[in-house]
1. For structures I, II, which has the highest computed value of distance in nm of label points 7 Å out along Cα→Cβ at positions 135 and 159?
2. Hey, helix-only ellipticity at 222 nm (-39500 (n - 2.57) for each DSSP H run of 4 or more, over all residues; to 500) derived from one of I, II reads -21500; which structure?
3. Can you tell which of I, II yields 0.95 when FRET efficiency 1/(1 + (r/R0)^6) of positions 143 and 239 (r between Cβ atoms, R0 = 41 Å, to 0.05) is derived from it?
4. One of I, II was used to compute Rg and Dmax of the Cα atoms in Å, and the answer was 16.6, 53. Which one was it?
Structure I
Amino acid sequence: MAGAALSGSLALLADAGHMLSDAAGVFIALLASWIATRPATDQRTYGYQRAEILAALANALILIVIAVIIALEAFRRFGETPEIRTDTMLIAAIIGAVANGVSLLILRGGQEESLNLRGAYLEVLGDLLGSLAVIAAALVIMFTGFTAADPIASILIAFMILPRAWSLLKDVVDVLLEATPKGVDVGMIREHILAVEGVQSVHDIHIWTITSGVPVFSAHVVVDDHALSPESADRILDRMQRCLGSHFDTEHCTFQLEPASHQAHEAHQHA
């Protein structure tokens, strides 16, 4: 940030803002992870697990706001480019690139094994590309005097931020709207449940996500009358829970077993 203020470069400010937002995002994520460990209560029966989702929402909105501000300021500077100290701009960008390069090498070994490390690796890679864009802009201005290279680089950085932020925001909205998790085939789950002996039909299927890696499933399962005996009901429940746990990685399952005659009493039923 100091280098951006001294140099007058918007591209350097954009790159610094990008890195600062990433650092803030890591801090927010760590804080949310700590909050999520708090136990459930009668008022919050799922505990604080959604804290991670709220943190991701805050991070996505911060990134979008930063990208929009950068883009608007860049377009404004096309008509009025202030004096830029390219030496300060170049030195600060090189320092940022070196720091990001070292971080990239550190994360490179584990990014194939851990999704969290892969996410961090991609974040740092984006920061490195931003620093390289600033270096390129500084060199262009230094040797050609083409000062528009600074807002052009700023727009490039903004466009690197926006797709990631938008993707994150969409994922957060899906969780908050309790959408079916990505990769989960509801039709396939229905077929597996119907394949269990004693099951006639299934309805009111709901699959949603509490937080990352915690999918939840509920359904009303119509069974044969004889299957409502304690022994048969236990067998059917065990088979359905094992099926969802092994094939769909869903351990939090709630099934309501009911006879066929009960469906007439359900006012709001859907598939």
Structure II
Amino acid sequence: MLSKLFLFAIVLSAGYAKEKSPKIVGGEETNIETYPYIVQVETYNRWTGWFQNCAANILNTNWIMSAAHCFEGADYSPSFKRIRAGSSLRNTGGSVHYVDYEINHPEYRVFSRYDGDINVVKLLTPLVETLSVQRGTLVAHGFALPDNYPVIHAGWGHTRVGGSPSNVLLHTQMYTINNTLCATRYQQVNGVVTPNMICAGLLDIGGRDACQGDSGGPLYASGQNGHIIVGVVSWGRGCADAFYPGLSTNVASYTNWVLENAR
């Protein structure tokens, strides 16, 4: 029988958490033992071989959750995708597991380019749980995360726009931003922000964000049960932009769908 998913609503603390990292764009080095629920998603290229270009979240020993846009394209095939679990280092270490198939959300791209940008992915071989490979905790379906709440990105993505990926796992803290305000700003560049997305960053300051290569990875909030997966890195204008914050898929809009399909 498959391992059960962990599922909790966030119990908000009376005072918001203090910043954990001053600056992955604007990130600090961390380790996989701190975030054992994140895995690398690697893609095969005939010229360069395997390389990490997305991330994902462990649901149980057989399933992970990522962004739908990481598992599509004209040349896409599940045989060209694999995941690396249990390693702080990009493209090396840990355990490698190949992809069997993915289930992209049926509403992906229906209402806007990135609405429904979430999927579940079945692995060909099961993960083995260790201190560095653990099931993540999902936010409860329908939970409304408040504005200006501290959240954390972790990943191996670019450290600046047009830059290079990080060779080691990074993390950075930022804050949730009002969805209506975020939508109003993105309308200026014809971007569509829906209630199924979480906007986060340092508004009118910038400097902290997920970036290319972080897609599909987590947006965490902290609760009494530790790190709660509230978002899946999806899209944005540039990275760490002061005016246009980054956007993640709002997992609370899809928790029930994830539970129904990742089993």
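1. Working: I: 2.1; II: 3.6.
Structure II gives the largest value of distance in nm of label points 7 Å out along Cα→Cβ at positions 135 and 159 among I, II.
2. On the way: I: -21500; II: -1500.
Label of the originating structure: I.
3. Working: I: 0.05; II: 0.95.
Only structure II yields this read-out.
4. On the way: I: 26.2, 86; II: 16.6, 53.
It must be structure II, since only it matches.
No value in this document is a laboratory result; all are computed from the given coordinates. Model, not experiment: these values are computed from the prediction. Cβ atoms are built from the backbone, for glycine too; each structure is taken alone.
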